[in-house]
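Here, each number is a calculation from the coordinates, and none is a lab measurement. None of the values given here were measured: they were computed from a predicted structure. Cβ atoms are built from the backbone, for glycine too; each structure is taken alone.
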Structure I
Amino acid sequence: MASMRDIQRRKSSIQSTGQITKAMKLVATVRLQKARGNAENSKPYFEQMYKSVKSMLARSGNINHRYLKAGESSKKAVIVITSNRGLAGGYNSNVVKLLTNNEEFGSDNVVVYNIGKKGKELLGRKNYDIREDFSDVINEPIYRDAMDVSEKVLEDFSNGEFGELYIAYTMFKNTVSHVPTLIKLLPVSAEDEELDENEKLTIMNYEPEAEEALDIIIPKYVSSLIYGALIEAVASENGARMQAMDSATSNAEDMLADLSLMYNRARQGSITQELTEIIAGAEAIS
């Protein structure tokens with residue numbers, strides 16, 4: 001059995017750690033309130049943007065546009081959104097696993113546009129090609145940041161550096177539910193869009209020409225989806241960190257309870273031993 005001094009040292013160390021995890025939980029909870037509000041307020045807009053563009057293209061007939069067909073390159077590009085900090089449970093690793101556990105997204109045929117230092121570290125160890133790093137964006141994302149990322153990936157797509165564009169992030173459902181998600185951004189396709197009979201008969205007309213209109217619409221569509229993913233990722237990160245720190249604090253309390261029991265047993269054993277020695281000494285004298 002460990003000595004009382006060793007047990008006290010362990011208790012002191014765990015108490016300090018528990019205070020830190022409790023404080024981090026409180027900070028994550030405060031940040032989550034703001035991030036959750038942003039995610040819940042913006043989610044309907046981005047979902048409607050996605051549906052509207054799909055519906056529009058489904059009624060457009062055959063349009064020859066560079067954003068509507070895969071590039072000649074066999075490579076896939078993925079915008080990977082993780083966090084700059086750890087201590088968030090499996091939040092970061094779950095996003096990375098969307099690529100590493102999928103045979104279609106091997107390190108030999110994927111280029112990564114990275115947002116978040118943790119994703120860069122994890123994917124770098126797997127030898128993925130980190131084409132661009134926008135890690136500072138995730139700290140306080142604004143729409144201008146999403147536009148910067150969008151402009152870069154659209155430029156590279158137009159230059160034929162990759163044939164398809166995806167985004168990997170964590171979708172925020174509620175405080176305790178966060179879903180790692182991989183969606184395709186380019187080429188924009190309406191194959192999965194379901195239209196009723198009236199919608200099928202309604203042909204989409206463009207003013208000015210379709211190509212000129214799509215040159216404006218699709219970049220905004222991509223920027224909007226990237227920004228929506230950033231907002232949801234921030235909320236998911238803080239939710240995951242709050243849960244992780246809550247679990248860590250609970251574990252620390254359980255360990256302290258066990259150590260207190262061990263300490264009391266060791267103390268009781270020490271007292272018993274001292275009494276035994278005193279009685280034995282008294283009997284020897286007498």
Structure II
Amino acid sequence: MSLNRIHIVAPSGPVPMERFDRGLKVLRRALRADFVVAANVQEQEGYFAGSDSVRLAALHTAIADPDADAIICARGGYGATRLLGALDPERFGDRRKPIVGFSDITALLCWARMRAGVASIHGPVVTQIGTLPPDDVDRLVDLLEGRVPPPLQAEEGTVIGGGTVDGTLIAGNLEVLRSLVGTRYMPSLHGAVLAVEEVGEAPYRIDRALTQLLSSGALRGIRGAVVGTLHACEAPGGDSPGPTAHEVVVERLGTLGVPVVTGLPFGHGPSRNAALPFGGKVRLHADDCTLEFLEPLPR
């Protein structure tokens with residue numbers, strides 16, 4: 001599927017322009033499309049890329065464009081959750097365009113699924129794309145252009161439970177998912193394969209987030225889970241009084257009694273962030289540490 005128009009938006013934090021320009025050059029080479037860059041990409045108001053009203057208006061413009069094929073976020077940071085209550089899902093109209101991003105953009109991916117039934121892409125933001133290997137860029141292009149990407153394999157990690165399960169993939173940043181528990185934007189994980197990643201959170205905070213997901217019932221009915229990068233998730237000050245972030249994840253998710261694989265190359269890692277179809281059908285081959293994609297991104 002050829003792409004016509006792609007909007008670049010900045011719904012969260014202010015955008016470092018040198019990294020943005022580098023990533024946009026990579027996208028222009030990889031995708032033969034017309035790129036429309038929101039004006040607030042160059043704005044900063046506190047720790048946001050412009051005020052809530054400015055960021056909301058830019059998002060609505062992108063969502064409502066009948067000729068747009070995708071919306072790619074410039075960066076994460078913080079701020080997307082402040083917009084969810086004011087976002088109008090009716091503006092999608094008949095054009096079910098995916099949103100691309102990760103980290104704070106997890107909130108928008110969840111909103112699009114819950115409020116508009118739109119599948120999206122948990123994948124690199126523009127400021128990260130310029131640092132990724134060609135394989136990761138190609139995987140994003142495959143999903144955007146309607147192809148099924150190749151299976152994704154863990155480079156190293158841990159297998160819990162083993163076995164093979166199918167499900168709908170729900171992917172996101174752990175802390176952002178935790179913050180959505182109890183809201184109308186938190187997707188149901190019944191029958192899902194959950195993919196989570198994290199950055200800069202101490203092991204005890206990861207424990208707390210996973211414990212909230214478990215005790216709230218949010219993980220009830222889950223079919224399996226995969227864990228991406230846990231980047232810079234060490235105890236404060238370099239102290240190691242307890243388990244590592246990886247050990248916490250293994251212990252907490254191990255209570256679910258479903259196949260779990262850690263070590264997949266997606267998330268905040270310095271060199272990899274494989275794009276994942278948020279809302280697409282997948283098959284987890286836990287014994288082979290492989291996540292297989294069963295369909296193009298639903299449109």
Structure III
Amino acid sequence: MGEERENAGVLICGKRVRYIDPMTDWGFKKLFGSDENREILLGFLQDLFPEQEIADIRYVNPERLGLTEDDRKSVFDVVCESIGGERFIIEMQKRDQMNIRKRGLYYSSYLIQEQGRRGDWDYSLEKVYMVGILDFAMKHNYSDEELEKYADKRIHWYELQNLQTGEPMTDCLAYVFLEAGAFTKKVDELKTEMDEWMYVLKNLPKLDGRPEVLGRAVFRKLFTAAEIAALGHEERKQYERDMMTENDYRNTIEYARYEGMQQGEQSGLAKAATEMKRMGLGTDIIRKATGMSEAEIAALEV
């Protein structure tokens with residue numbers, strides 16, 4: 001049973017909902033990337049990395065420039081740093097793409113290279129974590145035996161290590177991907193802290209109250225922060241615009257899939273991206289929706 005229902009929600013894009021969808025661009029940054037809700041991100045990281053004993057975090061500018069003026073710029077969803085020095089990139093991704101792991105490697109390189117020092121320096125580095133929160137299941141190169149063993153695994157950890165012995169090459173890089181969109185456990189099946197987070201990420205906009213099992217302080221804070229009725233007028237307008245955009249590109253992607261069946265997957269996605277670009281949607285939104293690179297999107301003629 002959930003907590004007593006306080007209201008019937010707010011009408012957003014023709015649907016009456018109570019809570020923000022954390023798997024939308026605006027909703028994710030509101031709940032996990034705003035200083036007013038810093039305790040939510042802190043609680044999430046403490047549960048994801050309990051061995052690190054993260055006492056506190058501070059947000060860092062998410063915009064990163066390359067080493068030279070000609071290098072491309074990257075803007076991450078959320079970047080933060082613990083008081084112990086660990087750095088975290090947290091990215092929400094709507095749709096799978098061919099090079100999602102390579103993209104994570106590329107992103108993490110920014111937070112490695114910016115630790116460089118002029119003059120005498122021994123290459124000592126603080127640890128960098130790349131966290132991908134995914135609204136889908138990743139593709140895995142599993143054997144038949146592994147597929148049966150890992151079919152229900154929804155959190156994936158990657159580090160650099162010796163292939164023969166398992167000895168770490170370095171402890172300075174770690175990658176974690178959470179397949180929140182493919183999480184299927186029901187509320188009465190949640191057993192771990194990360195089960196709780198995955199359930200919330202997947203189901204928050206469908207709920208009309210906080211389930212009793214989610215009684216920890218961090219979730220009480222999250223459900224309060226996610227109340228659409230408590231948003232200010234401008235924030236509610238921003239969220240509604242974001243949801244309208246979400247619906248528009250979801251419909252565009254569905255049409256692209258149909259087109260892709262006729263013309264081939266990539267041709268259909270390119271057509272969808274062109275249409276979204278014509279609608280005035282930003283490159284980051286188009287990239288997340290289609291999996292296309294910024295360069296590919298920039299090359300599209302509208």
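Below is a table of values for the structure above.
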{"quantity": "Structures I, II, III, by distance in nm of label points 7 Å out along Cα→Cβ at positions 120 and 136: label with the highest value", "calculated": "III"}
{"quantity": "Identity of the structure behind 29, 21, 19 (criterion: semi-axes √(5λ) of the Cα gyration tensor in Å, calculated), options I, II, III", "calculated": "II"}
{"quantity": "Parent structure of the calculated result -21500, given that helix-only ellipticity at 222 nm (-39500 (n - 2.57) for each DSSP H run of 4 or more, over all residues; to 500) is the read-out and I, II, III the choices", "calculated": "I"}
